[in-house]
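Quick heads-up: structures coming right below.
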Structure 1
Amino acid sequence: MTIRLKPLREQVIVVTGATSGNGLATVEAAVAQGAACVAVARNAPALDALRTRLSATGGRIATCVADVSDPAAVDRVVTVAIDSFGGFDSWVNNAGIGTYGTLEQVPVADHRRMFDVNYFGTLHGALAAARHLRTRGGGAIVNIGSILSDRAIVQQGPYTATKHAVQALTDTLRMELERDNAGISVTLVKPGPIDTPFPEHARNFMDQPPRLPHPLYAPQVVADAILFACAHPRRTLYAGGGGLLASLLAQAAPRLTDVIMESFGTKAQQKPDDAGDPTRRDNLEQPRTDALRGSQNVRARQSSIALQVQKAASSRLLFGTLAGGAVLAALRLARSRR
C-alpha cells in the first residue's frame, strides 16, 4: 500500500512530552501551521498554561495528563483525541527522561525507570497509535531517538541504552506495518545536542552540573524534522548537522571515537558553576519546572542545513554521500594521530 499522509493543516497530531523542549516546540509549530494537537505530559499546570496560551490565538489544542510508562494512561490519550477531534493522524513519541553518571553510579532502579519511560513509553504509544491508525487507513508514527541511538557516550550509558532500544523498536514496527500494508509511515528522528532543559531535568550523579556537548541546536530544529515526518514518509531524519557528522564518524571509525569519548566525553558534558534553574532539577520520578529552552548560558544554532538537505534529497543518495565523507574524515584524522 502506498503511504499517503495529509498536509499538516489537515492533521490532528498527538505529541507526548509536550510541555518542555522538543515536544513544546513541536506543539507550538504544529498549531501555528494549522494542525490540531493533543498535548500530553505529566505536568498538569504546564499543560493548562499551554492550552490557554495557544487557544487564545485560535489554536486547536486538547491536553491529557499522562505518564507514558502507564499503558492505561496512553490509552486515555487516544480517548481524548477521539473525543476532542474525532481521532488523530500522526503520533509523536517524544517523552523522555535521563541521568548523568557512570553505569555503576546510577542505581538499577533508575535504569529501570528510564526504560519504563523512554522505551516502554514509546512502545505503548506506538502500539496505541498503530491500532488507531489502522482504522483510519494510515498515518504517521514518529519516534524520537537520538544520535546516541547510533553509538554510546560516557556518563549517559542508561539513556544511550534506551535510545538503542528505541531504534530497534522503530525498525521492527516499520517492518511489521509494511508487511501488513497498513499505510502507516514510521520515522525515527535523531536529534543531536539540543538546547532544552534536558541537562537540568536529568538526575545527576556527577560531581559537576551536567550540560550537553557543543554544537547545540534550538528545539525548533527538532520540531521541523518531526513535523516534516508527519507529512512526508521518511525512515530516518537527523536534527542537527553536528550530531549527524558525529554519528557517521562513530560508525566509520568506532575505536577512534571510543578514544575521543574516553578522553574528552566527561568534560564536554560538565558545566562548572552553571547548574541552571534549581526548580528544574531531577524530573525522573515527578515533573519539575518545564520550559522550551535550557536556562544555562549556552549558544544554540537556530537552523540546520543538514536537516534541510535531508528533507530535499532521497535518503539513499544523501546517506551514501555522507557516509563516504565520514570515512574520508576518519582516515584523515587517524593519519594525523600517527
Structure 2
Amino acid sequence: MLRSPRRLLNRTAFTLIELLVVIAIIAILIGLLLPAVQKVREAAARMKCQNNLKQMGLALHNFESANSVFPSAGKGYKFCQSGAGDARVFNSNGLVLLLPYLEQDALFRRFNLNEVSADLTTPGVGGTPVGSAVSNGNAAAATTVVRQFLCPSDNNSPTTRLTGGFYGPGGSLFGAATNYDFITSDTDFSVCNYWKDAGSLKRMFGENSTTRFADIVDGTSNTFAVGETTAWHENGAGFAWAYRGWVMTGIDPGTSSPGINLWHLPAIDPSWQNPPYTPVPGRIRTWWAAAGSLHTGGCNFTMGDGSVRFVQESVASNILEATCTIGGGETLSLP
C-alpha cells in the first residue's frame, strides 16, 4: 500500500539547533576524556621506561656475574682536555657491552671492540685512534635505533642530532641516541681517566672504570647506577648509545650538574642570551651530563641493586650527589 504524500510531509527530523546541541555535548565529552586518555598513555609510557631501566639493571648484574666486574662507562676518550689521556683511543660506550644481555646479540656482533667506535675531530689530549669507525663498521652499527635505550615519553627524534666530527660516529652518518646512560662524573670531560683518582667523589662508572660490588660501600640500594636523560641536549646535542663523542660523559645529577629536569643553565653566559633563549621542556640545557625526562616532576634511575626509582626534581643537589657516589660515606638518602 502506498503512503500518502501528507504522511511523508509529517515525518519528524532533527532541527539545526538540536544538531548543534548534540555536537556541543560530544565536544565537551571529548574535552573531558582527552586528559584522562593522555594520563593513561603517560602512565603506560612511564611504566615502559621503568621496565627498560629494570632490564638494564639486570643486564649490568648479569655482566658483572660473567666478568666479575661492571663494564666501564667507556674506554679511551679522545676529547678529554687534561691529564694523562690514553695512548690508544677507542671512544667506546659501555652500553654496547650490555647488548648480549638485552637480547641484542646480533647487533653486538656487528661491533669491532678492538678498534675505535667513533671517528671524532674534537680537540683533546687523547692519543691515536685505533683504526677507523667508518672502515670497521662501528659507525654504521651506531646508526641503529635500539628501543630498549629509548623512553617512549620522549618525543624527540633519536636520529637527528648526532652527526658531524664532534657528535657523529663518522663521515656523514647520524648516530642513534639513548635516553639512558651510566652515572658518571662530568669531570671525565675535563680530566682524562678521572675515575681512578676521584676518591670519595667516585661514581659507579667512568672512563676506564673497573667497579666491583665490593667497591660500592655506600650500599647498592643507595647508589645510582643508570640515569635517564632526554634525547635532545640543547647544550651538547645528546648522548649516543654506541660511542662517546664530545661531552658525552654519562649522567651526573650531583654537584657538577646539579638537579633534574633543568631546561636552562644554572649559570647563564650573557653571550648565549642574544637573542634571549626560551627554555623548552624536553630539551635539556643545563651542563651536558644532565638528568631529565618528559615525565612530570622528575625522572627515573636504576639503583646499584637493580631496582628502579622515580626521583622528584625537587630533591636537593647534595642528596643527589650523595646518591651518585659509591664510597662517600654520607648518611643522606633519597626521600
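All of the numbers you see were taken from the coordinates with simple rules; none came from a lab. The shown structure was predicted, so the numbers you read here are calculated from the model rather than taken from an experiment. Cβ atoms are built from the backbone, for glycine too; each structure is taken alone.
Assuming -15000 is helix-only ellipticity at 222 nm (-39500 (n - 2.57) for each DSSP H run of 4 or more, over all residues; to 500) as calculated from a single structure, say which of 1, 2 it is.
Traced to structure 1.
With mean count of other Cβ atoms within 10 Å over residues 219-226 computed per structure, which member of 1, 2 shows the largest figure?
When mean count of other Cβ atoms within 10 Å over residues 219-226 is computed for each of 1, 2, structure 1 gives the biggest number.
Looking at structures 1, 2, which one was mean projected area of the Cα convex hull in nm² calculated from, given that it came out as 26.3?
2
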